[in-house]
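Visitor: The structures come next, written out as structure tokens.
Derivation of every value follows stated rules applied to the coordinates shown; laboratory data play no part. Predicted model only: the values in this text are computed from it and were never measured. Cβ atoms are built from the backbone, for glycine too; each structure is taken alone.
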Structure I
Amino acid sequence: MILVTGATGSIGTHLVRRLQRDAVPFRALVRDERKGHALGCDFVVGDFDDEASIAAAMKGVDRLFLNAGGAQPALGEQPMIRQQKTAIDAARSAGVSRIVKISVWRAHEGGRLAEGAHWEIERHLEESGVAWSVLQPSGFMQNFLTGAGSFTADGRLLGAYGDGAVSYIDCQDIADCAAALLTGPYGRGETFVLTGPQALTQAQVAAQISDVLGRPVECLDLSPAELSAALREQGLPAGFADGVSVLSQEVASGALAATTTAVQDLTGRPARTFEEFLTANVDALRAALPSSSGR
């Protein structure tokens, strides 16, 4: 039995569908009972800040998909660290035999935002004694549909990367890799960096979005300080905005431009291109992007 955490998120929803399709026994962990019913699968209600509910959710589970929790950058806190450590400890106590964790590419000690938080959680997982695999994905293609701060109010693509490229990945590919690790013999004590098949600059992203929508979408490239200010104006916390501006300098230097074959290696098929992703999600893209862009 697999326990899927983060089951209603960008990766989790794809994983739920994949496991349903393959008739793999699993249970989804949700905080909202209504969302659990909407998934259409076996689910349990729990909260990572409620240790008893997490312990109860682990009963009868032998594999755990760990992708939950979040940061509170306005307060300088990373509750995800505490929450995921709680889940790892509960899994160990329940006799879970394998944990597949979603991390972030370039997780490292002292890293900004999620980079530092995931590094600390990865160390705790390695020391837990439970067999583990870690997936470190590049930037999500889905962020262009749902990510705060992707576009300006008038629909221009927002960034501060210059000519820096990112090998964006579709969350469905991440979910398929997780399914392979949860159900197959792969990846015991291994870390996989997941990327798409190509690295794209913001200008190239804007051009592909323009092609799919059939109208021009401009790219607004800012300095790191200007990006931080723009994100604050959109109502995002100052700590988060400042962290993103620092990370943008890393992206501009090409830190996320490399590509890997991990998706092909784990699933037996190539990772989806950004064009394929946009074509499959064109209606959601139109709904997310103001039509005044390129006026």
Structure II
Amino acid sequence: MIRTHHSGGEYPMRRFTSLVALAALTVTTPALADHHGGAMMGESHAHHHALKEAIAADARGEDAARDQWRHPFETLDFFGVKPGMTVVDYMPAGGWYTRILVPYLGSEGRYVGLTPDPAAADAARFGEYFGGLPGKFQEVSPSWNLTGAPMSVYASQDVPEAMEGTVDRALIFREMHNLLRSGVLYTELTRIRSMLKDDGMLGIVQHRANEDAPGDYTNGSKGYLRQEDVIALVEAHGFELVGMSDINANPADPANWEGGVWTLAPSNSGNVADAAPVGESDRMTLLFRKR
């Protein structure tokens, strides 16, 4: 398992950071590594340059203000996302990662926005919300004027059968709590798994609860989940944990806000004076392989 540490200092327990390359997962012999080492380094350099260009693009507008908390370069590098891949961005919301991924994946890649099946939700309010997501994305995304990978968006029940086994990476950014509390977790992880290639991977960034947080705080209603619970839930759905990182860790977040994670930026819903200096939430960053 890949465990890498943050250059910003020590961080306790399971809080790990940045990945140099996913080559360690795919290179099987020293001879192969020696033979292709130079080419792989050159390819990695080119990918890093392309990713930095996508992150610096004017099309992102005010998005860059969140980079200090979301670390898009380190996060996508850790997940092994590369130009030319087919990538699922789960619940892309306002398109924060869309505006990086589409130009970065390039014309040989494919960007797929995926939203939950409304019929799988436990409550009507979630079903209504989920049902409107594809239309909202289709309505606003043309205004971003993005060039690069072809874009499409599907509710999970409408994914074409031809897409099964074609996806290189599926990414879930800060949405695992919504899948848990709405009751769609099983349906959505199962469908994501079916979309991935045999060697496909699932990357997750999620608000992290304290290890001793009580169950009524970590059921999704506060936005925070325990890291060990997320790992167990995902592995139970046909995945194997292969990497963990503290790229998106924030030790200043006590992760115990009465109003949940929405007390913090960017929601700032709690109007709590102590929240402003914290910035955004403490987050786990996990990488799983389909098994």
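Visitor: A value of -9500 was derived for helix-only ellipticity at 222 nm (-39500 (n - 2.57) for each DSSP H run of 4 or more, over all residues; to 500); which structure in I, II was it taken from?
Guide: Answer by label: II.
Visitor: Please state which of the structures I, II yields 22.2 when mean count of other Cβ atoms within 10 Å over residues 166-173 is computed from it. Let's see the in-between values first.
Guide: Working: I: 24.8; II: 22.2.
Structure of origin is II.
Visitor: Which of I, II yields 11.4, 38 for Rg and Dmax of the Cα atoms in Å, for residues 46-93 alone, as computed?
Guide: Values: I: 11.4, 38; II: 11.2, 29.
The read-out was computed on structure I.
Visitor: Moving on to the next point. Quick check on the output: 0.25 is FRET efficiency 1/(1 + (r/R0)^6) of positions 158 and 182 (r between Cβ atoms, R0 = 30 Å, to 0.05), derived from one of I, II. Which one produced it? Walk me through the intermediate numbers first.
Guide: On the way: I: 0.25; II: 0.95.
This value belongs to structure I.
Visitor: Let me ask you something else. Matching task: 4, 14, 14, 16, 14, 16, 14, 7, 2 is the computed value of P(r) over Cα pairs in 5 Å bins from 0, in percent, for residues 214-277 alone. Pick the structure from I, II.
Guide: I
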